[in-house]
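Each structure below appears as C-alpha cells.
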Structure P
Amino acid sequence: MDRQQIIERLFDHYEHPRHSGQLVPADLVHSGGNPDCGDMVTFYLRFDQAAAALVGLSFEGCGCTISQAAASLLCEQLQSAPLSAIDAIDDEAMLDL
C-alpha cells in the first residue's frame, strides 16, 4: 500500500468508523489515551469463554484522526478473533493493520 492509499484508508476509518459505540453488555471495558494531546479511547469487549473467542468488540473515543482510525482498524481486524490470535499480535502486526 502506498502512502496515499494509507492516508485514504485512515481518513475513511476516521470519517466512517467501524464498530463505534458502546457494546452492551460488555465483559471488559478498558480506557486509555494520551493526556498530553487529548486522545482517548474506550474499548468494549465481549467473550465466548467456551469458544475462547472474542464475539464482540467496539470503541468510543475522541482525538486525532490517527488515534480514532487506529481504534476502528483494530476493532475491524479483531472482530470474532480467537483469543490465541489476539495474544499473538505484536507491535509489527499492529503497524501492519
Structure Q
Amino acid sequence: IQTQWSLSGTMALMIAHGFTSSALFCLANTSYERTKTRIMILTRGLHNILPMMTTWWLLINLMNIATPPSMNFTGELLIASSLFNWCPTTIIMFGLSMLIT
C-alpha cells in the first residue's frame, strides 16, 4: 500500500488540508471582525455588504469538499487509485460510502 502514488497523495492531502483549514479559520475571524457576532443568523445578507468575502467563502468551501481543480481532490484521487490497485474490493466499499453519504 506504500506506493509512490499513495505517498504523493498523502503529502498533497496534508498540505492542502493545512492551506484550506487555515483559510477557513482566517475567513471566520474576518467575518467576526466585520460583524462583531458569531451567530450565523445575524450575518444574513453579508453577500450584499462584502461580496468579495462571500466569494472567498465559496472558493475555500469548494476546496474543502475537494472539487476537481483543488489540491484536495488530487490527493484523494491519488490515494483512492492506489487503494484500488492494492485491493479491488475497495471500489465497492468506496462506491457504497459515496452513495450513503
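State the single structure among P, Q that was used to calculate distance in nm of label points 7 Å out along Cα→Cβ at positions 54 and 86, giving 4.3.
Derived from Q, not from the others.
Of the structures P, Q, report the one carrying the highest value of distance in nm of label points 7 Å out along Cα→Cβ at positions 6 and 30.
Answer by largest value of distance in nm of label points 7 Å out along Cα→Cβ at positions 6 and 30: Q.
Upon calculation of Cα Rg over 2.2 N^0.38 Å from the atomic coordinates, which of the structures P, Q produces 1.10?
P
Which of P, Q yields 1.7 for distance in nm of label points 7 Å out along Cα→Cβ at positions 46 and 70, as computed?
Q
Tell me which structure, out of P, Q, gives 12.3, 40 once Rg and Dmax of the Cα atoms in Å, for residues 14-61 alone is calculated.
Answer by label: P.
With relative contact order in percent (Cα under 8 Å, 6 or more apart) coming out at 44, pick the structure among P, Q it was computed from.
This value belongs to structure Q.
Out of P, Q, choose the structure whose coordinates give helix-only ellipticity at 222 nm (-39500 (n - 2.57) for each DSSP H run of 4 or more, over all residues; to 500) equal to -25000 when calculated.
Matching structure: Q.
Throughout, read-outs are computed from the coordinates displayed, never taken from laboratory work. Computed from a predicted structure; not experimentally measured. Cβ atoms are built from the backbone, for glycine too; each structure is taken alone.
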